[in-house]
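Read through the structures below before going on.
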Structure 1
Amino acid sequence: MHRILAENAEVRERRNQLRHPSYARPELLATAPNQLWSWDITKLRGPAKWTYYHLYVILDLC
């Protein structure tokens, strides 16, 4: 029975499956300084227990 159903394209998932739409990845272009910035915050472990330092980095990509 499974072979006959497969030949007629009748075998599929019975539940409705949502499909995520594919989005185009944005492409950023900086042609001069001060147009495109990036940032990051990282938590660094300190010398003592439960001591942390926060490292903030901000970059101009051009």
Structure 2
Amino acid sequence: MPATWSGWLRLNVARVSYCAAASIVFAGTGGGLLAASQANREREQLIQRYVVSIDPHQQVNAPR
């Protein structure tokens, strides 16, 4: 058992690197999915506002 942090890290560099890479991939994928979802919601809101600005009596509730 290594007595120092750097000794432990030298023994486990592959595991630490794998965990760091997996964390980055997971965070990037999750962030990308959340951003895409938000962009779709905002796009739908813009479409609804545009349609209502053209014809105030028009209602846009159909999902796309």
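Taken together, the values in this text are just the output of simple stated rules run on the coordinates, not laboratory data. Bear in mind that the values here come from a model prediction, so they are computed numbers and not experimental data. Cβ atoms are built from the backbone, for glycine too; each structure is taken alone.
For this structure, a couple of remarks:
- Taking Rg/Rh (Cα atoms, Kirkwood Rh) as the criterion, the top-ranked structure out of 1, 2 is 2, with the highest value.
- Structure with the greatest value (metric distance in nm of label points 7 Å out along Cα→Cβ at positions 32 and 48, set 1, 2): 1
- For helix-only ellipticity at 222 nm (-39500 (n - 2.57) for each DSSP H run of 4 or more, over all residues; to 500) computed as -2000, the structure of 1, 2 it came from: 1
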